[in-house]
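Listed next: structures, encoded as structure tokens.
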Structure I
Amino acid sequence: MIKSKTLFKVGTGLAAIVSAVAFTSAPALAAKKPAIEVVTHAGAGGGTDVNSRMMMLRSRRVLKQDMVVVNKRGGGGAAAMNYFMTRPADGNTILTFTVGHAITMAMGKTKLKVEDMAPIARGTNDPQILMVNCKTSPYKTPEAFVAGMKKGDKIAFGGTHTGTIDHITAYLFAKKLGQPMPKYIPFKGGGELATQVVAGAVDVGVLNLSEAGGPIDAGDLCPLVILGDNAMAPIPKAKTAKSMGIDLVLSTTRGFVTHAGADKARVAELEAGLSKAMKHSMYQAYLANSGLDNTSPQPSGPWGEQIKFMVGEFGPALKEMGLIK
């Protein structure tokens, strides 16, 4: 059981504490070094904003340097990336990079390139999960669902909006099974999507565990396929696509980068500082309250490879889907 109601009540309180603490500057630290700008594309209180502030909570102490959030909204992250490009490559600017930024880059809506960024560390990783209505779906096991897809069953997928990671997930999963793009119905958010899967508006929802805790606990939603590297303890009956021979790993992810031109020693200092901070109990509690575990934070190596994979994979997929020329 996920115990989602308790989980998210605690998470809401934790986010409020984070916002209050992170908005408070640290004059003693600021007097010694310039403040690090942490650039996000989200408004205050959004998921990416809260993730940035949770990272900052201990990082500023470890690095002995103040950190401030700079919110640059617009263009699916393009405004944040374009602002990041105007900042000096001195290791005092960090961009919170998300899967949405990778899609925006793949669509050519920003001049920022993968090679312009120096990965620091990953902060969260929320695997895409394919879920069905427990009571009405003909697919009771991951194997039955995959077999139905391979047969060409007419299966309607639901996700959040068009041209998002959910939309791409539906396309790539079908492609891996030798099928064309399935019917895809976009919804405004994960909560609405979960409700509509339960209501029968779509056959399969592309969701994250953090979005669907309540309906899973209630026995209304059954997670079948995890597009992650590992199985997930709260949903033991779901299987990874990889374990069934489907080579596809996709996540809603967030992490941190600085400029590729920054001094290597400075980048290493940032990586060590952020990595240590994210091992702290406060950050680990934030992960747990978000339905995630301690595998979310990763060092610069695997995080950099994940960025390259996302941008490299999403571009061709979006072209094949007819969403970019």
Structure II
Amino acid sequence: MSVFEPRPLGNSDVLVTPVIFGAWAVGGWMWGGNDEADSIAAIQASIDHGVTTIDTAAVYGQGYGEEVVGKAIQGRRDQVQIATKGGMTWDLEGGSDPWNTQDRLGHDILIRRNSSPKTIPIECERSLKRLGVDVIDLYQIHWPDTTTPVEDTMAALVKLKDQGKIRAIGVSNYDATWIRKAAAAGPLASLQPPYSLIQRKIEKEILPTCIELGVGVIVYSPMERGLLTGSVPADRVFPAGDHRASHKFFKPENRALVNQSLETVRPIAEKHGVSLAQLVINWTIQEPGITAALVGARNAEQAIHNAQALSFQLSPEECATIRKAFDQTSAVLMAS
């Protein structure tokens, strides 16, 4: 599978770029805020440099993230593929796993995983309006909702597809059992799980299940929130509102371990004339069963840098060397 060409998303008719613009930080929520002009410039630069698939979610900034994406693609709808996620509600009743947190402005909110047939159509309509589009290319359920049968959720999504409001159906953070149920209930195009050189849990059961069922896999956090860029020293202090401050992977000793592994593979990056971040992105999208990887950017410079990860191809031997360099680091961090 070429790293350069758009790829089919599972068995759907939607094509996505191997690198996808991940717009979580664009919502200005849990990442220490954002600059809207920079966010719009990042998305537009991404499109200009061949990364034309953009992934966002209603919960990112509680609608604000989708609004920013909508502004960025204005007049360019025919050039992009829009993916968004519903199923995490903060102003609708029902759902599971209540989470008391704060919105991007610091106000207290209660978020629930909610993918009931009653709320999905409401959420989809809101997303269409915020994005300023007539159809969403990929509409995904953000997290499993244990109060709603998978079959009921899929029925609601199939109805939206039949109505022409979405082109393909996806889920995120589902385990193998839930994936099988979803795929049996409707045309499931994709799964969005976490995956990186450090975090490879999906390789055991989830990824083989998706390959068996013909479900595309769009991975998130391939850079582990910037940790795999090689630019996060062990003594860096994160600002208030940045969730990385409390993440176990970002403990100083774990950062030091990751940076040691990155230094081991630096010669491969230098051989190709690319950065460590570009090397990691390229490795991710060449792994068997991986359709695409979500990579975030806060400004145009970062977006262009991410897009250039598509400018070279690693050999199978290089991919194996990179994987091996992180085997022990992955084991330590996942057990921490």
Structure III
Amino acid sequence: MDTGENETLLKIIEFLETDRKKVVLFHRNGDPDAVGSAVALSLCLPGITVSATGGVSSTAKNISSFLGLEFSEHTLEELEEFDLAIVLDTSSPSQLEIIPSIPKVVIDHHARNSAWEERGDVLIYYTDPEKRSCAEIIYYLMKLAGKKIPEKALTALLAGILTDTGHLTFAVPETLRTAAELLGKTDITIEDIHNALNTKGENVSKRIAKLKAAQRVRIEEFRGIIMAISEVNAFEGDAARALLMLGADVAWVGSSRKGGYRISARASSALIKKGFHLGKFLEGVGKEVNGQGGGHPGAAGLSGTGDAEAVLHICREKFKCWLREQNGNLSVSQVK
């Protein structure tokens, strides 16, 4: 870690330890990484309020129940009463259910997004795309600050790391070292966390969304790459992941809601190795359609005002342009 980055992290710690009235925010339908990171901050630094405005996912609810924790939702007026918002695991402002005008410190692990940089109320915007989870950054921050990390916080951080790496399937050596260090400080096992995350099993609505995505899918093969495009009413990310597991190289799943749209996309690891980065790709599309996009190389999202089907078409055509730009260096034999 270079000196400049370390100075930024120390500055973040100053804001976290300030006497200001602080609230933690994360993206709507918060996953275990977002919720676990928020839990760890609130347990290590008393005086920080966690706001689940925008809701949490079923797996995040399961791990929260396992830890005996509950979170409140807040109105815009209530959020405006805080002095500082700490925004976690949120690749773009559009992913927040409510955006108060109070000063913000943004901590993330997705590709850098200009939408955060352009906001005048962001005091610090720190993101490390090399990290596989936001939980890893929070753990390092708490170590750097010399904070005692309670067992519940350790468990919450582990849950975040496990889920954002597909239970370590996509982990890199640094991730494994961090997970091992966390496990060494608690009696909780990976099996315990896995069971806690899946206590209630996958809900019926999510399973139906996956099946509908498969039923409605439009498949196109271009230059040896299989694209899958579909629409559902909810659980876009899970549906896109399911289409990838069925054999697609890249999957785009959209939904329309409240006059707007939301798109989740997934790309195969083989495609990523050939240089494709979904987060940067959807950030670029977002700028063209007046939306906001971003995320990881293999998992990303885009949202805005407009028609989901039209934006899905744009994603497909822009992706085909990317494939053409590879000058024949990408073939089905290379990807598979």
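Just so it is clear, none of the values below were taken in a lab; they were calculated from the coordinates. The structure displayed is predicted, hence computed values, not measured ones. Cβ atoms are built from the backbone, for glycine too; each structure is taken alone.
Can you rank I, II, III by mean count of other Cβ atoms within 10 Å over residues 65-72 and just name the one with the largest value?
Structure II comes out on top.
Here relative contact order in percent (Cα under 8 Å, 6 or more apart) was calculated and came to 13; which of the structures I, II, III was it taken from?
Computing relative contact order in percent (Cα under 8 Å, 6 or more apart) on every structure in I, II, III gives 13 only for III.
Given that mean count of other Cβ atoms within 10 Å over residues 129-136, derived from a single structure, equals 20.9, which label among I, II, III identifies that structure? Show your work: numbers first, answer last.
Details: I: 20.9; II: 17.1; III: 24.2.
Structure I accounts for this read-out.
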